[in-house]
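Okay, got some structures for you below.
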Structure I
Amino acid sequence: MTVEGRDEVVAARDSSPLVLGIGDQEIFAASDVTPLLGYTERVVYLEDGDLAEIDRDGWHIFSHGISVERPVEHVDWDVETVKKGGFPHFMLKEIYEQPKVFYDTLHGTTETSLPERYRRPSEITVVACGSSYHAGLVFKYLCESSCRIPVRAELGSEFKYFTPPLKGIVTVITQSGETADTLAALKKARAYNCPTLAITNVLGSTVTRIADHTIYMRAGPEISVAATKSFVAQLAVLMGLIDLMKGTTQFATALEQANSVIEEVLLLDIDRAVQICRPAEHLFYVGRGLFYPIALEGALKMKEISYIHAEGYAAGELKHGPFALLSSETPVVALCPPGDTYSIMLSNIKEMKARNAPIIGIGARGDRELTDIVDVFLPIPESHELAQLVATSVVLQQLAYQTAVALGRDVDQPRNLAKSVTVE
């Protein structure tokens, strides 16, 4: 706000984020660093209760009436990354950035990323919201099977009010570092004296100042509301953490070519799948094991930008109620990669077909059996299961994006949604 009678602007932080951009002869105030990148790379993050007085001579920060110093930090994001670069939407640009983002994040998670005290916890509680929660579910499956460490995945909005018994490490995942429910859960975990670990994309965000230790993703600024490259970056960090906890390079080796697999699926022709989704009022996404959280994430992408009602299920759960909703007007997106659940997934898909549901099947390239029973087959290049998992999530992002564009939706700014959810 401006101060009457004085050549001064006052900015105050109360719960929601606030950052000052320090230019050569100008100072900006914003809720996020992204809009500042065209003007400056130097920023000052305010704490809750801070009040900044900005005038011709500079800025002064007060906390509860006492003058305080807040460090000037350098943001290493390139201003070109907040431009569309010839793409019609930021979301599509960010989808196409994913091969590099995944590679950079996976290789950026090194021995120095995780202190020794976090290497062998008795158990892990992951707290997150939305897409970050789905990444946490993938981590739960992988960590329990690979490290034999119990992992509990909790929604941030529930954790504050229904806190489970806590011991071991509490890990929070938040793209913005400002998600209100996740921050509240983090503060509660600290009150229980649990060591806390944060995974975020934004240097200097609130979560980095509350958590005991922070690991940064290397996704760069994400402008579109729907998470795409930040989601695959979260997967890369979490898979890298499992290697660090095991003291191996198992996942890093398995994922060495994942960026090439992502590049290949970006070239898939999914027009027939879009034509099935476009007229639908309801969609189901189904998967098993590691691919169940990816089904949840695919459904979330579809509903938030196309406004089609979409639900994700563990495939075996359809017969416990949702089967009643299947019809010729209810398409199903079925994730059916090779592996332990392949044969039972085929059986589930046949049951859905018997209810006349149109099926979009996603599986390994060359899978003739799956191709023969689905209406549209979207092939994933033969690769390690983890690379296929990441590539499948990218295909589902593309399906949501192209369906939303076909319906004329505002892809980057869907109705009623915000990029950073800073309120409960």
Structure II
Amino acid sequence: MDDKKRKYARFLLTRCLSMNVGEPLLLIYLTEQKEFVNIVKEEAKKLGITGIYDVEYDGEKTRDILMNSTLEEIEKEPYFDRTIIKEVYDKGGSLLSLTSYSKSTLDNVPLEKKTLMNKIKVDTQENAVAARGIYKYPWCIAAVATKEWADKLDLNSEDELWNIIFKCTLIDKEDPIKAWNEKIKTNTERRNLLNELKLSKLKYKNGLGTNLEIGLPKDVIWWGAAKKSFDGKKDLIVNMPTEEVYTTPDKNKVNGTVCSSRPIVIKGKIIDKFKLTFKNGKVEKVWASNNEDKLLELMEEFEGMNFLGECALVDYNSPISKTNIIFNSILIDENASCHLALGRGFPKCIPNGDVMSDRELLKNGINRSKNHVDFMVGTSDLSIIGIDIYGNEVPIFVDGNFAEDEIVKFIKERVME
């Protein structure tokens, strides 16, 4: 198991982040992930990576600080400051953020204190988040097994969860880099087909009750698993694992109802099922089977969180979906299902978006919220119909999966016309 963890660590550093000798590395992680963090540090040093920085999140420590501090003290608390992200970026560094399921330790903390803490975290990394959105520096979010997470999933051991993660990330392959390059080739071909369609709208329908129309920005661009850094010098994989092809919607052109298809975790609380109704882009009605208050809190915490910022396509028959596991981790669960996201959109999904101001981006319909939270909508009967700029309809998803043959046929017929 130690050998596989080291193989995974090296893969994250060399392929996902494409790091070079002498570059700094910032690790953001949970206290319970510390064993793997130490492995990453050891492998990084072997690769000649220097200047390794930490941002550790300790749920118990966070609760104690919040419970025993005034609002004025919280505002000055260095534990919540995230300016180090921008500092490492300015040094030419990379960010590796590790994610797992983690239960909430803040249930009894007053809401105003939690809200202030989150505001400080967001505000002190706002410049870094903006830079990250256009890939000005390498970053990757990666799944890491923990005992707490394995217990939550009723698995026999943490090692069992590790083996599932190794399968999802292709680390169980003899040559993971070769395997990912092959997957990215297929993913890129799918992305290219979508860009060739020149879509202006997407219409979602399924048996859960989803009936949603999403307008897309003018000249919208689709992206996939592979990313180029802003300077074009590095090939990146920013989510590990990843299966999606995605774009950003016009935040003001979303109408209808969408139903979640898999649970999501908001601030340590699992919301099993929920339904959102949109009018002219804004969430007008919210219903949830449980923890509805957490969903409402999420949408009220930052401006723009009650509008969409992402449309992502993932086959219902994706490898992660075939595990038949609800991971209670958005990173993995979103790659088992088509998903949408509330909040911040992607500037690179429109021409020249990466050099536009926030005002210009908003004018083009790109959500500029300070947060971004994905939720899953894919089902075995999901239908997605695309409307191109000429008003033609084309099946994008049929019975939950990408309709490649239908799309290729449509493009050929349109060219002949």
Structure III
Amino acid sequence: MTLKLSVVGTGYLGATHAACMSSLGFTVIGVDTDAQKIAQLSRGELPFYEPGLDTLLVSEIKTGRLTFTTDFSAVADADVHFICVGTPQSKDGLAADLTYVKASVAAIAPYLKNGSLVVGKSTVPVGTAQMLRDQLAISAPHADLAWNPEFLREGFAVEDTLTPNRLVVGVANDRAETILKEVYAPVIALGTPWIRADLPTAELVKVAANSFLATKISFINAMAEVCEAAGGDVTVLAKAIGYDPRIGNRFLQAGIGFGGGCLPKDIRAFMARAEELGAKQALEFLREIDQINLRARQRVIDVVRADLSEDLTKYRIAVLGATFKPDSDDVRDSPALDIAAQLHAAGAKVIVHDPKGIEPARKRFPTLAFEEDVRVAVKDADAILHLTEWKEYRELDPAAIGQLVKSKFLIDGRNMLDRDKWRNAGWRVHALGRTD
């Protein structure tokens, strides 16, 4: 018998997972309380930008295997139920808000058939899975619960779902693992490493991975601060230490730090949970990681003030990039957008350009000015800030842009532009962590 799947929560994670599971041949029902989102997805329209997912969504809907609804009773025929809702940071602290996770499990509990498996994919504090499993033992004792953390990179979500670098499953028994192996059989057949863990370990894997990545990013940004103070070049430093196989060169790109909907809130929730468990000291280093990350944003503002003036009210600044990373329209906790907003609050005339993130950014900061044409955005600018490493910005012609601006001053907040090319066109270029 071919398994039927449901996906609860059709945001970034859920919509991606639903479409990808359908492409593996499963019948998938996506369910959400947001009627507008469900209507969009049912028409084959994504409420966010993710390369390749739009065409996959349309093709899977056409097969008839993939459908969406707001009716939770529609999951009654499903054998496996993936929980893919958000776990945002609590409004009154660092901890994760589990409202949506708890509500999702409670909503499907009345419709779980005998032997069905609930599978959490959301990033949650350790201990959440067992708590939910205990609740299901009361509300739906004929069902079971497992945890299967996601490791999606925005911009590569389809690839990371269908050809992941590992599959981690937290299970309490062999039957749950057997079901998940059936779900992921096509992926396992590709040689994907399969890691069986207990529930707490599976929960910890995701936050541990994010904490390590955040640490690596903040480490190289700390080195960038030291390089600027000492007259060094952080890009050469990063290249040199990256050759050490114990370190590696990934995530050693100095710049304005990390953002998005995962890393910042996940490391904060991890700290909060460690304190609850009596292991606060073990993760104290993450507080400094968080502070280094936020300080990287402030360093850009300091450079702007040092070059232009402490009083920015007479200056026009063009910001290239609003999203927290390229190939995404996600502006959640975006360092680029945060810097733009702070400069605007300081009185500068800020004009923001982004290939995909203008509308989400406008909703978050409606008082900022946005331009869809990069040439219009940079016109008469006293400074250009390169803050999101979109390919479009690396392909700009410095000479042509130089004819539009008021002052040829560029801050490369991502160390991704060809500094010599811009300097040869008459630009003054400040790249974070590089002093020559």
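Where does the value 22.5, 77 come from, among I, II, III, when Rg and Dmax of the Cα atoms in Å is the thing being computed?
The read-out comes from structure I.
Given 4.5 as the derived value for distance in nm of label points 7 Å out along Cα→Cβ at positions 61 and 365, which of the supplied structures I, II, III does it correspond to?
II
None of the figures in this text is laboratory data; all of them are computed from the coordinates on show. Worth saying up front: this structure is predicted, and the values here are computed from it rather than measured. Cβ atoms are built from the backbone, for glycine too; each structure is taken alone.
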